[in-house]
1. State the single structure among I, II that was used to calculate helix-only ellipticity at 222 nm (-39500 (n - 2.57) for each DSSP H run of 4 or more, over all residues; to 500), giving -8500.
2. Taking distance in nm of label points 7 Å out along Cα→Cβ at positions 101 and 133 for each of I, II, which is largest?
3. Comparing FRET efficiency 1/(1 + (r/R0)^6) of positions 37 and 189 (r between Cβ atoms, R0 = 25 Å, to 0.05) across I, II, which is largest?
4. Assuming 3.0 is distance in nm of label points 7 Å out along Cα→Cβ at positions 45 and 93 as calculated from a single structure, say which of I, II it is.
5. Which of the displayed structures (I, II) returns the greatest value of distance in nm of label points 7 Å out along Cα→Cβ at positions 181 and 205 on calculation?
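Nothing in this text is a laboratory measurement; each read-out follows from the coordinates by a stated rule. Note that this is a predicted model, so its numbers are computed, not measured. Cβ atoms are built from the backbone, for glycine too; each structure is taken alone.
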Structure I
Amino acid sequence: MQFLVFLSNHHLFLQNTFKILATLLHIDTAGEKAMIAFTKNGVVLASKENTTPHTHAAFVQATIHELAVTANCTLANIDAVVVTMGPGSYTGLRVGLSSAKGIAYALQKPLIGLSTLALLANAASKTALFKSLGDQIQVFTMIDAKRMEVFGALFNQALEITLEEQAIVLEEAFVANLLTNGPILCIGNGASKIKELTTHPNVYISDVAYNLMDFIELAESKFAKKSYEDLAYSSPAYLKDFYTKKG
């Protein structure tokens, strides 16, 4: 069996599975759904999702304590806190990271930050489409940023990043340029926008979302490498400035 290991914040590769002996608290508030989970040695002890918009802040702390009881796991006994760093919802990212940093700081535990775009790439690699498209496949992970803009990144077949995470205004010429390097598998809640720009046969859309197993795989990889966030200086990956309307 194989899974993905981070070499850095942006590079992953496949290697043989090794057993990680760790109890992890997972916090994901980057999107419309929020997720809290406790896992131990790759096994889910307890997990819960919140699908009610604009309620992640109230959900996180109450659910952490609820699941700690369910999992029979005290916070003092976890080995690390795992959190999505973005891109995603501005408010959601602040909620998740502030909660994760607070717990990690209070308990003196390491903080593991995960990219939502890398999580999507990990999810894409498990699909039949990815496995059938060959060595030249490119994975374009996209999170909706309104209108024809997305927060995106591009990964190759080995899930090495080839286009850094950034805010991207989708245009026909941009997609055409990507296609010169091979077929594209688009994934994420911004992926459907590609349909408005091209009907090229080498553009594929996947409606798969990342899940808790993607979280576990990438988090355990980073835990094994001791690839932790700086509690003092880590911040959400917004990828562009946040503006509010005046008046």
Structure II
Amino acid sequence: MSTKSISANRGNSAMNVKKMSILAMFIALGYLCLFVFRFKVTFLTLDFKDVFITMAGFVYGPIAALAVALTETLLELATISDTGFWGALMNFVGSAAFAVTASLIYKFNKTFKGAVIGLVAAVFSMTAVMMPMNILITPIYAHTDAKTVVSMIPKLLLPFNLIKGMLNASIAFILYKPLSQALRATGMLPKSSASFSMNRRSLFGLLAAAAVIVASVVLIFTVFDGSSFEIVKQ
């Protein structure tokens, strides 16, 4: 084996170690969110793990997002889930629909516009997927019938999933750039020529994302009523 081949193998090994380390970090951050920012709205759960699943996808692509979503789901199922296999399946499908959609679009358009389009598409993709999933699976673990679940769509399921999606998309938009820059500054990620840079337009985008977060929180306590929204006690 030539010296050049040995150097290439070492470089690939180091790159793989860095990749696994960063993915493990995103998994840990997403899992931590389940303890710090996990709330119940009736039988639904509002959490922010999709933020870090999506960020993993932004860094390494949609396959990485899918893998992180599956890992997060299995960790939750094995530790703190109270909805069993069916709830885990719902969590995985929702997270995968959101993160894979966003990261797939961003993979082919790594710009400010690509990030915005990807995250907006992710909100609608996740919401659209979760409607039939709720109709099919919620009756199984919530011990109700499909007709009852369908009646919940306009007042609970549809607005809940839209708000959850908007919150996760807005937080991911705000956090991704500074976190990726920090990882590049430490050498964990290679330098990038992507045009997603901080300028007047991206600053406006950050302010808009912050406004969406505020509006979503207000909607949570007005549409769903604070009395039904409580921190899950571990």
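1. Label of the source structure: I.
2. Going through I, II one by one, distance in nm of label points 7 Å out along Cα→Cβ at positions 101 and 133 peaks for structure I.
3. I
4. Only one of I, II returns 3.0 for distance in nm of label points 7 Å out along Cα→Cβ at positions 45 and 93, namely I.
5. Once distance in nm of label points 7 Å out along Cα→Cβ at positions 181 and 205 is tallied for I, II, the winner is I.
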